[in-house]
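Multiple structures are listed underneath, in structure tokens.
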Structure 1
Amino acid sequence: MMAHVVCITHIDAPVTAGLKLSSSKALLAWTDLEVVDRRPMINYEKESPRRTLTIESADRVGAMLLAENQRCANCFYGTDCLEEVYEFQELPGMPDPVKILKAIDCYQAAAGWYNPKWHRSEAKEFCGALQALCIRQLPGYRLAPWEISRRNVFLRPEDTSESGA
């Protein structure tokens, strides 16, 4: 696969999803590992490693995602290009968690495959937090058991009646 920089709409999609799928009680949050890596040198009153997505932080988050994607393309092509200027533009409608999960996969391939700093990047942490949020939105997730203790949990109801389980 060739490294590429995703389009601005592709950046707007996960930012929009993070804003619309989270709630005022539980904002999408993640850790900026680059701040954690500088722990001995930082003043936590001025710089916290905890990040949250709000409408006020949407421009910064989208710019961070775009910059990480450009870093990957630069590593692959041996260039030193700057990313586009980013300004968040919310996408209309309610995000489909499955489409967002697929978009995250695409973004991670574009931003991470050739990027030596990907594994400790804020972008990777944001993607993980958004993936978890999307998974919790999938139909049936809330009704599924937390712990699986029954051996026949994967059988359909008609399968259990025939087997006498």
Structure 2
Amino acid sequence: MTPELAERLAELGIAPADLLARGLEIHAEPAELALAETNAEGREFLLVPAAAAAWQAMRRAAADEGVEMFLLSAFRSVARQHEIVAAKLARGQRLDEILRVSAAPGFSEHHSGCAVDIGAPGSPPLEEAFETTAAFGWLERRAADFGFHLSYPRGNASGYLYEPWHWRWRA
């Protein structure tokens, strides 16, 4: 763990040992990112080049089968993750509750440039209802063909709540 990361965690009151005890890994930011998608509002989503290519191929394959899906989140920096957790703390949320739904800075799969949060038309973003969409059904059947895997299924050992929208690409 870098001194900068240790300082960020200490500032938020997060004990690294607690995160490591949950089996969580530190994820370094990648040296290179590529554009994976741009949404209708012009927001750009970045991933490592191979994950970006895999996402694009997977999205095209789903579309060819009549299933629409889009990115809600992709690469996220350690600094941005720090801001997210700090804002939740400032709103009075308890740290243990925050760390069930948000990764600590340095521990988010989004830092790797290999993780995506996926949305579908008509489904509220980043909610469990995503599991009822055609996109989720398609992902369950076909995502592994493109190297994507559901990171946080029900009852996962990491201590995170179920996130049917969060998928990670692995080479």
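Each reported figure results from applying straightforward, stated rules to the coordinates on display, with no laboratory input. These figures come from a predicted structure and were not determined experimentally. Cβ atoms are built from the backbone, for glycine too; each structure is taken alone.
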| task | Looking at relative contact order in percent (Cα under 8 Å, 6 or more apart), point out which structure of 1, 2 has the largest value. | result | 1
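Taking mean count of other Cβ atoms within 10 Å over residues 6-13 as the criterion, which structure among 1, 2 has the greatest value?
Numbers: 1: 17.1; 2: 14.2.
That would be structure 1.
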| said: Quick check: 3.6 is what I get for distance in nm of label points 7 Å out along Cα→Cβ at positions 30 and 150, calculated from one of 1, 2. Which structure matches? | reply: 1
| Which structure, out of 1, 2, was helix-only ellipticity at 222 nm (-39500 (n - 2.57) for each DSSP H run of 4 or more, over all residues; to 500) derived from, given a value of -10500? | 2
| request: Give the label, chosen from 1, 2, of the structure having the highest value of Cα Rg over 2.2 N^0.38 Å. | output: 1
| remark: Value 1.00 of FRET efficiency 1/(1 + (r/R0)^6) of positions 54 and 86 (r between Cβ atoms, R0 = 30 Å, to 0.05) was derived from the coordinates of, among 1, 2, structure 1
| field | Parent structure of the calculated result 1.4, given that distance in nm of label points 7 Å out along Cα→Cβ at positions 22 and 94 is the read-out and 1, 2 the choices | value | 2
| field | When distance in nm of label points 7 Å out along Cα→Cβ at positions 102 and 134 is computed for each of 1, 2, the largest belongs to | value | 2
